[in-house]
Structure formats: C-alpha cells, structure tokens
Structure P
Amino acid sequence: MKLRKKHIILLLLESLICTISIAFTTVLEKTDEVSAVLLTKERVFEAGNTIVLDFKLNTPVRTQLFIHSSFGSNVIDSDEQNTAHFVVPEFMAKKKGLVSYTLLGGSGSLYEGEIRIIPNTKTKVHLESYIGPPSIIAGGEDYTMQIIVPTDSYDNPLPDSTAVLIRHQFLDIEKESILQSKDMIGWINIFSYEQSGRILLFSKVGGTVSKEFSVEVYPSLPENFEIKSNRKHAYADGNQITEFITSIIKDEYGNIVSDGSLVKFVIRDAKGLLLHTQGSTVNGQAVGKILHPDHKDTWQIKAYVPGMAESNTLTIAYTQVLNDFEVKFNDDNREITIGPLISFMEQLIPDGTIVKIDIFKDNQKIETRIKTSSQGIVRFLLQDGFYVSGNYDIQIKALGIQKEFKNIALK
C-alpha cells in the first residue's frame, strides 16, 4: 500500500516538472521572436533624391533588405551591424515607379511594404521630339504628327497634364497651341495646306525648347495637261530629233508638280505600232525626244503621268525625204552599190542612214543584211563562199523606198 502511494507521488511530480518545462520553453520562444517597425514616414520620393528606409527592431539581429522594381531586384545589407538602416541603390532611386521591399532577418520576413518614386520636376526638363512622316501632300487632307515626350534629368517622363507648347510656321502662317501631356506624351496632327512648301515646327516645355524640325508639303496629284512638238523639219530622214514638250503640269490647287515626276509619251504610227519615249519634269515641264522615222509616216502622240493624268492627242506627219536612189551591180553582180542617197535639199543624206537588203533564192528568203551609209553610199558584197553561183532576187529598202531586182545572176 505504501509502495503504491509512492508511485502516485512520483507520477504527480513528473507531470508538474513537464508542465513547468513547457511553460518555460514558451516564454523563451516569445522572448526570442524578432519584430520590426518602419520609422521612415515618407512613401513618395522624387527621382534622384537619396532614399533611406529605417526600421526599429525589438531585438538586435543581422538584417537584409530585398528590393524589387521594374529595373530588377537587389538585396542590400544594412550600413551597420545589427541595425536596420538601408539606402536604396542610386540606379533604382533615379527611376520613377513602384519599389517594393521586404526586410529579412532571423529566419524569415520581418516587414513588407512599397514606396513610389515620381519624376523630379525640379531638374531641367529634357524634350524628346518626333515628327513623321517627313513629307505630306498638299490639299488639307494629309497630315504629319508631332510627338513630344518631356522628361526630367533622369529620363523619367513628366507627370500627366504637363503643359506643352507647340508652334509651327508655313509661308506667312504661324500657329501655336498648348497641349496637356497624357500617358507620358503630348501630340498633335498638323494638316497640310493647299500650297506646297515647307512647314517648320518646334515645341517648348518650361524653359526648354526643342530643335527645329521641317516637313515638306509636296504638290497633290497632277491635273491633265497639254503637249506640243518641236522639230527642225518635217522630213522622215531617220536622223533629226523631234521633241515633245508638256505644258506646265500643276495639281488642282495650282501647285507645280515636283521636279522628277515621270511623263511617258506613247506614239502610234500609221500601221498601229507603238513607240515610247519619256521625260522627267523640271519646273513642271517634261520633254521627250525621239528620232524621226525613216519613211513617210503619221504619228499620234499622247502623254501620261502614269496612273494620274494624261494629255491631249497630238498628230504630226513626216514627209518622204527620198524619192529615188541608184543601184549598181559590179563584179559579176556580187558587189551592190547603193547611192548616192540625196536628201530633200539635194544634199547627201547624213551618215548612219540604214539601208537593208533581203536576198531570195527559189522564192525563199535566205538572208537579210543591214548597213549604214557613209558619205551617202552603201556597199554590199555577196562573197562566193556564202552565195553559190545562180540566180537571186534582191529587195533593197532605204528611207521608205523599196526596189526589187529579179533573177540577178551571181557568177
């Protein structure tokens, strides 16, 4: 019986000791728990200023601060052992936006929060200006856009509703307007005028002025125009040049079209065949040049600014320059001499006139030969190594005149 009581007493003592031990351990854990309070009152800072975050710890421990912003993440140490005094890195302190942070100490996170960095309006304003497109069309429908991005010295866009002065000049017109920036930018559409010329633009924010920009206003689409011809004579000598000249080509507002505008001249001859020449405008006029035909012909000429404008149809005629020519056969008919070719004033035809002969045997064309005149004469040699002895038919063409010789015997 006494032994049993002794056991009961021992069990009670053990239970009491365990209870005291657990309570003591709990008190110790509570005593060792670390907490932090942010002492820095500011939550908004201007870019470029020193940003310090101060914390008060209930127990001195080694701490670190984890910082995250749009420029990346970083972990910094306190500037003194067992304190919580942190300076935000300069590269983060210069850029606007939200910066979140977490104070780390002991075995985990002690404090979390965020601060906001705003543009520094006390620094000199910088302007980024953009103009585009750099050229527009006259008439009031086409436009260019001017965009201004005002920033502080750290390249942070200034707050919305920043006043932006925009001014432009065109001929004797000057206009200005004041915009309020939104979503980091100020912008405006500048429409063309009816006249062609150059628009000068600039912008200003505070005491900062942008550089001068320019936008070219080019003439609008050309209107229909007239053409005329210019030639030294009307003879079809295949040697002189005929010029086709446009009137001054303008747009619907009276602006002379830009230099270098392409004009194509399409020529239809009496057989319906098409010839082409072209020219580029200088001071609104274009000139196309082409050689005279080498035979009597009538041309119809029409000019086009491709896809935009066209001219009247011009008709000009060319007179036969040559009425007849001599042909001589020598050296067993293997040497053919044509000429002299006499022009409209009984002068020798200019050198370079084309003469063509077609050679037939047994009613089959076997060759066409072409030569150009020199001092009014053209000579063809029919070598016996190429042309066997026999009878040939020969056609000769020069300046629209054709002669035929039948059964020419080559020996």
Structure Q
Amino acid sequence: MYIKKLFKYVLLYGLVLGIGLLLLVLSALIPRLSIQKKSEASAVYLNEQPLFTSIIKGQKSTMVDNYADTISLSIAYSLDEKQPLKSALETNYCNEPTINVNEAYNLSVMEQKKGNTPYTRYWHGSIIFIKILLMFLDIRGIRLLGAIVITGLIVGLSWLLYKNHHKILLLSFVIGMVFVGVWVVPFSIEYTSTFIIMMIFLIAIMLSEEKTIEQLFPAFFLTGSITCFFDFLTTETLTFTVPILFLLCLSFEKGELTDFKKGCILTLKSGVLWVLGYGIMWLSKWGISSLVLGRNTFIEAFEQAELRMIGEATGGGVQQLLGALFRNIALLFPMQFGKTYGQVFLLFIGIWFVLSCLWIFYGGKIKKQWFLKLLLLIGLIPYVRYVVLSNHSYLHYFFTYRAQLVSVIAVSYYFLFCLDKTLTFKFLKH
C-alpha cells in the first residue's frame, strides 16, 4: 500500500520535472529574433521607469517591482537556441556594475548581447510564458494579460462559491483580496504566478467538492512542486494555506470534519506534502544544474538561503524579526495607518478585542467552536514564514505582506460565522 502511494508521488514528481524541463528547453529554442521587436519596446519602457515605484504615492502596498520584471525579461531574452538546456538552467541576465539593471537590459537588447550574470538558484518557470508572449506583446501587454487572467479566475471562483451556497467563504475571500490589494498584483509579472496557481487550485477544489481532503493530498504535492518551478520567492505559501483553509471550511460545512485534532492532522499531512514537493523541486534544480553546468550550484544556493533567513538587513537579531513582522502587518491596513510599532499593536488589540467580544457574547451559542480556533491557527502560518525568512521578509515586505491573505480570510470567516450563527443575517443565508 505504502509502496504504491510512494510510486504515485515519484511518478507525479517525474512528470512535473520532465514537463517543466521540456517547456524550458522549448522556450529556449524560440529564436531571439522573433522576440526582438517586443523586447526592444519593453526595454525602452523599463529604462524610463524607476526600478521601484508606487502606483499611489506614499503607499508601499502599491509598489511595482520593475527590478524583478526586468531580470525576468532579460533572462528570457538571453536564452540561447544553440544551447537550450544549458541556457535554460543557467538563466543568465544582463548586469553591469556601473549601471542599473534596467539600463543594462536596454543595452543588451539594443546591442543584441547575451546575459552575463547567472541566476541559477531559481527555476524561473515564468520565462516560458514570457518568452512566448514576447513574440506578440511587450511588458505592458503581458501585465495586462495577467490582469485579465487573474480577474477571470477570481470571477470564476466567486461564481462557484455563490452557486454552491458558500456565501460566508465567498465574502471572506473577497475581503481578503481587498486587504492584500489584489489589483496591484498584475502590475508586476513576478507576483502573478502564486496567485494564478492558488486560484486554479481553488477552482479545482470547487469543481471536485465530492472528494475528501485525503483524496486531494497528491494535489498539494503537485502544487508545491509547481510553485517552486514558477515562483521567485514572493508569496509562495499562498498556494498551500488558502487551499487547505478552503478545504477545511468546505469539509466542516458538509459535516465531514468532526474535531480539532483531525483538522490539525489533515493540515499537517497536506503541509508536509506541499513542502516536500516544493523542496524536492528546488533541490532538483540545484542538482541538475550542477551536472549540466559543471559547477556546484548548491554552494551559491545555500549561501543565498542563509542570507534570506538570517541576513543582517537591520543588524539582525530581534530588531530584524520584529521589523519583518511589523512591516508586513502594517501594509494590510489602508492609508498606512500602521506606521509605528504602537499603531500596529493597537490594530492587533482592536481586532483581538472584537473577536473576544464575539466569543464571549456569542461563543456559547456556537457549536463546534474548535473549528474557529483551527482557522485562526492556520492564519498564523504567514507569520512563521516572516520569522524564518526574516531578512527577506524585511526587505521585500511590499509584496510578501500578501501572504497574509489566508490570515484575513480566516479572521473574516470567524467574524462572519459568528454573526451568521447569532444574528442570522439574511444575505449570509443559503
């Protein structure tokens, strides 16, 4: 029995790895000449833009990351059709010590130069679509297409939730998307992959509601692998946390989830599978790259991993840990209300006070209170991520804060569930 399950996961992993490598090689085989025109248009546009800019002045939550997108486009441009496998694994981009990366990209495109700096530690799976789309669209068109895709997925999921009478979950999801500023996501190509993967997984869950969480365990392993392949270490946890939260809510509403312990076990097992899929796929990149490129890429990868975890962005230590948490939490609130530690603390106290009041006055009327506690426990996962990758979370808080989507959904579900069970709001009724 266990051997059969193990074989299933090995086969699943082999398929993802094989298809991913094949698509990277095929994208590298696309002649550079076919993307030259749109690459030039993209290079000119990016060269005129700041590397980091806010759509709304002073609002860090609306930050556009032209830096990361420039690197992605530069990698796509540098893929070599004469050495497709090597270039797809090495993922070079153009970088010059005396100029910014957008200027270097513009120079490389205009003079048709190859990249000179490897970015080997990531798979950079998004360059598959970037390379294809650059035959028809420049970066502005690619971002617009991303916005259309994300909007379509949100509308599709919302309709499925409404149609299947999961209105509390639907409202919680909408509230979460508002808090994390989903409208900003498509403005940076690199942010979109986790949201698209998450949304596709959620729609798949809604289309297979008859399946149990145990039956969907392989999907978590698969999603973890795909997330590693496409993501640039942005909001990677979203592809696990939000789907498991949805599944627990759906299972609870159907009466299949019966106690806190079972919910924790299901969350832990699905989480382990997601982490295995993510971790093995990442190790595979380093291993295959080392073999093909003839150098030990594990050294660079481990050095960067250490930097992301305990790099000294602010001198390290407690200050960095608190700063990582503070910066990410503060961006959840509009108009940058949480500008100081004191304000963020007051916001948390306020939320906790409201939830506590609901629990004190209405908790006794709500059966199966353990489920609400389970939701809030899952909502804490992003903060574990911020602590573990404190240096990365501190520096890149303007997009990593969106990992709290699951936290907002969990708190919103708690709030709406209490109101629905006590005040019986008609618009929440099936």
Structure R
Amino acid sequence: MRVTMIGSGYVGLVSGACFADFGHVVTCVDVNQAKIDALMAGEIPIFEPGLDDLVETNVRRKRLSFTTDLTESMSQTDAVFIAVGTPSRRGDGHADLSYVYAAAREIAPLIKRFTVIVTKSTVPVGTGDEVERIIKETNPDADFAVVSNPEFLREGAAINDFKRPDRIVIGTTEPRAKEVMTELYRPLFLNPAPILFTSRRTSELIKYAANAFLAVKITFINEMADLCEAVGADVQEVSRGIGLDNRIGSKFLHAGPGYGGSCFPKDTLALIKTAQDNNAPTRIVETVAAVNDQRKRAMARKVIAACNGEVRGKTIAVLGLTFKPNTDDMRDAPSLSIITALQDAGAKVVGYDPEGVEAAKTLMPDVSYAPDAYSCVKGANAVVIVTEWDEFRALDLDRVKEEMKEPVIVDLRNIYRPEDVRRRGFTYGSVGRL
C-alpha cells in the first residue's frame, strides 16, 4: 500500500520507517526543508537505536522517501497519517492542535479518491471530529474517512514497540477504513497482537488514559519510596512484593526522581484540562501531576542533604541528563529541575550524558559539560546519577573515588547496592532505601 506520513519527527519517522519495512511504500512529508534535506542525506535528526539502519535500508530499497511537497504523494496514497507535534499550549495546558488542523487543511483539497486520514498524533477526545469537519468544509466532494490510531512507542525501544506491539488501537466504524487499516497492519498478523477496533473518540481517550495510568504507577511508587525512607523499609523490595501480584504487575514500579519526556507531562495535563472542560475532573491525575513536579526539586534537596546541608561553592557532577536512557530527548527531564535547584543553592554543576549533551546545552547553557563520566566527576564534591544509562551501571568506583574531591554518590535510580558503594568508602544516598 502507499502511505503518506505528515510529520518527520519522532513518531512520524519511526512509524514511516517501520511501515516501509513491512513492504509498504511510504513518503514522509515535512514543512522543514532543512530536516528533509538532512534525511535525504542519510542524517537522522533524533537518536533512536536501530533507526538509522532501518531508514537507510528502506531508502535504498525505494520504499521510503522524503519530501516537502504533499501534492505528489497525495495523488496515489491510500492512507495519510498526521504525525505532527501536539505540545502543551502555552497558558492553559491544553494540547496545541494547530499543526494537526493545518495538516487537515493541507490534505483536504488534494483528496482525489477514497483516502483514509489517520491521526497518529496524540490528540484530545473530539479532535478527529474537528479534522473531519475541516476537510468537509474545505472540500465538500472529498471521499474520505478519519481514523484514530494512537501510537504507543517508548523512546529507546520504539522500533520493537511498533513491530511487536502490545496492542493496536484503531478508532473507526467505517468499513472501507477498517479494510485499509487491516491491510496496513497485516504483516503483524504473523506475530499476533490484539487489534482493537473501537469508536474514534474511545480510541483518542485510550491513549491519554494509558499514559495517565502509567504516570500514576510511577508517582505511587515514588511516594512509597518516601515512606520507606521514613520508616526504614526498602522500596525495591516493596516494589517486587506488590509487582508479583498479576493484578498490579512490576512495570513502572521503579522509584526515582519523577517522570519526564515527551508524553507523560503533556498528556496528563491535556487529560486534566479535557476532563475539567467536560465537568468530569480527574482528581487522581491532577494530584499525580502536582506531586511529580514537586518531586524533581525535592531530589535536589536530597543531594544537598548528602553534602551535609550545604552545596554553595561546591561542584556537583550530574551523570545522565535525558529523561530516560537510549534517547537524546530532554523534554521535561528531571535533570532540568534538579540542576536548576542545585544552582539556585549556589552549586557549580558539571554534566555528562551519552547522547543528550547537545540538547542540554541549549536548555542549560550555564552548565559545564564533560566528554565522559570520569571527566565529569573529576574534582566533584558529589556525584548524582539522574539517568540510568548502561554505562553508569558499571563505573569503576575506585577510579571515581580517586577523581573526586569528596566521595559522595547520590543514586537517584538505585542502580547500585548500598553496601557495595559504602564498602568502597563513599557516602551513598539512594531513593527509598537506607
């Protein structure tokens, strides 16, 4: 089948490359000429393991191409995916749908035969209705169906998530649209995943409900970690003990500095606003969002406490800047709030991340950046592990101690055993453990 992907960011590029790898012919369209030129030159604008090889392979096999011109692609396409950004709107927290609606207006006059318009972007309930209205208003003769098909891609594991999904949610009741969507995902029938056909509005809400629920789990175990510290319990054992219950499950029960990234912060906020607008407030999610924001700066206070209550004039080494490993994404990363709070307390901060330094520099230009972990800790009064990159899990702790001015480690991801670190002469702090 022929697919047009509007938007060549994270979701659009990963989805387009994976559909192409299924054997479909995919054209990725973007208004950013520089991005398209870079993609045509083989330069991938984001870090996602395996994506560069996947793109290169399918470009070489002529199943994947890039352009700024939507017209040519639309003349033959079976499905058009809208995969543009929906950031939080400044001022009120609602999802900014201007890019989605602009794409709909651009698509509408180019529809020449039955075409499925698929919203892949994360959008609030009712967005598909508005996309449909825009297209009908712009081109009353258009033969089309608007479908919701939310993405469930984890940064750092997106290709595997697309090709081996837990579920595929498709929001449409139009028979021809069902046929097209079934054919698009037919390669996955060899590796069965539950395909849920539902109404468009239900599909839109599923995405937000899923992310909100995961955010609740993260925040719950973080609060349990605080309680563990207060009463002398171990949050990792609590997590394991409750996670063995199949009704609860072990995933997203890892205590840490709070959630960040491109999805959870903006999606929980958008769900809160949608619920409030419809007089069905989501009190639990409201609390989760507030608690998570407070937690990030609370982690800085944990660092200050480990430094005997004072960091003014001290050097703090921060290992891990991105919101999670295997990505260069700095959006709402806990490191941003933690570093700002440490600087407000008078500390000098040196940071290192395997992939996120360039993005971090634009957000935190007053931080010093090191080329590797050992350079980062050199002369530091304390080391803070904020992101659990694999390379931080097996640091030569004896060398780290030699490089540091004071042997203090604050492990916000609990990647080390307290007894192992303390045996080497460190003052060691973690989350929810004594």
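Derivation of every value follows stated rules applied to the coordinates shown; laboratory data play no part. Everything quoted here is computed from the prediction, not taken from an experiment. Cβ atoms are built from the backbone, for glycine too; each structure is taken alone.
Brief remarks on what is shown
- Which entry (P, Q, R) yields the derived value 2.5 for distance in nm of label points 7 Å out along Cα→Cβ at positions 75 and 131: R
- Taking Cα Rg over 2.2 N^0.38 Å, for residues 259-298 alone as the criterion, the top-ranked structure out of P, Q, R is Q, with the highest value.
- Which of P, Q, R yields 38, 25, 21 [semi-axes √(5λ) of the Cα gyration tensor in Å, calculated]: Q
- Structure (P, Q, R) behind the derived value -22000 of helix-only ellipticity at 222 nm (-39500 (n - 2.57) for each DSSP H run of 4 or more, over all residues; to 500): Q
- For the structures shown (P, Q, R), relative contact order in percent (Cα under 8 Å, 6 or more apart) is largest in Q.
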